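A.B. asks: Some structures are shown below for you to check.
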Structure P
């Protein structure tokens with residue numbers, strides 16, 4: 001019998017010094033997203049695809065040298081330009097599905113920039129990620145949002161000078 005599913009949820013918030021339209025484009029444009037949506041630097045460049053539309057698919061495959069190979073495959077279920085993105089995605093390690101998640105990104109104008117609210121609900125499968133699965137996913141997602149912040153800052157700063 002399979003190990004019971006571990007369920008978990010988390011929420012994150014970030015303020016970006018860029019308008020919602022700019023933050024939204026960092027998610028929607030494949031060239032832009034590939035610049036910030038990556039694993040840790042030691043992994044190297046992930047292989048990515050992005051079909052940003054309702055029903056569209058996104059994939060990202062990469063991992064540390066020597067493995068495991070981490071694959072993310074997602075589907076966009078709701079998109080409201082400059083306001084909201086909802087996606088479902090599954091993660092696999094070396095071809096074994098380890099989780100299925102629902103993530104909601106909300107973009108709200110705030111102080112000349114954007115307040116991003118992220119809520120994620122995960123089902124972590126067969127004990128592959130263990131009891132710490134949700135905490136680990138939260139840390140990884142927080143790292144991605146930090147990378148998004150750095151990308152937006154690097155892109156906004158030259159225009160301001």
Structure Q
């Protein structure tokens with residue numbers, strides 16, 4: 001199962017449409033479950049999968065655990081959730097100049113995380129099919145590395161010492 005999540009603050013029609021188009025072209029037979037905000041009156045409505053605007057934290061967690069692949073905007077919460085659960089993730093950044101977000105911080109995230117195992121990047125909708133294809137073929141061949149949900153105690157002790165000693 002592929003879990004599409006676009007966050008909880010803003011719609012992301014470009015990504016929703018990219019997933020819908022991929023299903024038509026190459027993704028038949030793949031189940032897509034989507035958490036997508038309630039659409040505005042002029043929003044893109046997918047034809048090939050159903051979406052729900054809100055999930056409880058428990059339902060969201062359950063879908064993450066069931067997913068073979070996560071597809072998301074390039075939000076750090078979604079990326080860290082995928083890494084914490086050892087799930088491959090395809091991300092497409094929201095872009096400031098397209099008024100999908102306030103600036104290009106998600107594009108900067110993509111540039112800085114490019115080489116991370118388990119992370120597949122579609123810089124825009126024209127690169128989405130290649131990114132999801134790579135993620136699906138790789139996710140079947142090996143497990144993804146896990147990111148521990150808490151930082152190593154050596155790091156947190158050093159950080160605590162720095163904060164407490166700073167004036």
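A.B. asks: Computing distance in nm of label points 7 Å out along Cα→Cβ at positions 63 and 87 for each of P, Q, which one ends up highest?
C.D. replies: Once distance in nm of label points 7 Å out along Cα→Cβ at positions 63 and 87 is tallied for P, Q, the winner is P.
A.B. asks: Given 29 as the derived value for relative contact order in percent (Cα under 8 Å, 6 or more apart), which of the supplied structures P, Q does it correspond to?
C.D. replies: Structure of origin is P.
A.B. asks: Taking mean projected area of the Cα convex hull in nm² as the quantity of interest, name the structure among P, Q where it is greatest.
C.D. replies: Ranking P, Q on mean projected area of the Cα convex hull in nm², first place is Q.
A.B. asks: With Rg/Rh (Cα atoms, Kirkwood Rh), for residues 23-94 alone coming out at 0.95, pick the structure among P, Q it was computed from. Show your work: numbers first, answer last.
C.D. replies: On the way: P: 0.99; Q: 0.95.
Answer by label: Q.
A.B. asks: Something else about it: With mean count of other Cβ atoms within 10 Å over residues 79-86 computed per structure, which member of P, Q shows the largest figure?
C.D. replies: Q
A.B. asks: If distance in nm of label points 7 Å out along Cα→Cβ at positions 47 and 111 is calculated from each of P, Q, which structure is the one that comes out at 4.3?
C.D. replies: It must be structure P, since only it matches.
A.B. asks: For helix-only ellipticity at 222 nm (-39500 (n - 2.57) for each DSSP H run of 4 or more, over all residues; to 500), the calculated result is -12000, so let me know which of P, Q that is.
C.D. replies: This figure was derived from Q.
None of the figures in this text is laboratory data; all of them are computed from the coordinates on show. Predicted model only: the values in this text are computed from it and were never measured. Cβ atoms are built from the backbone, for glycine too; each structure is taken alone.
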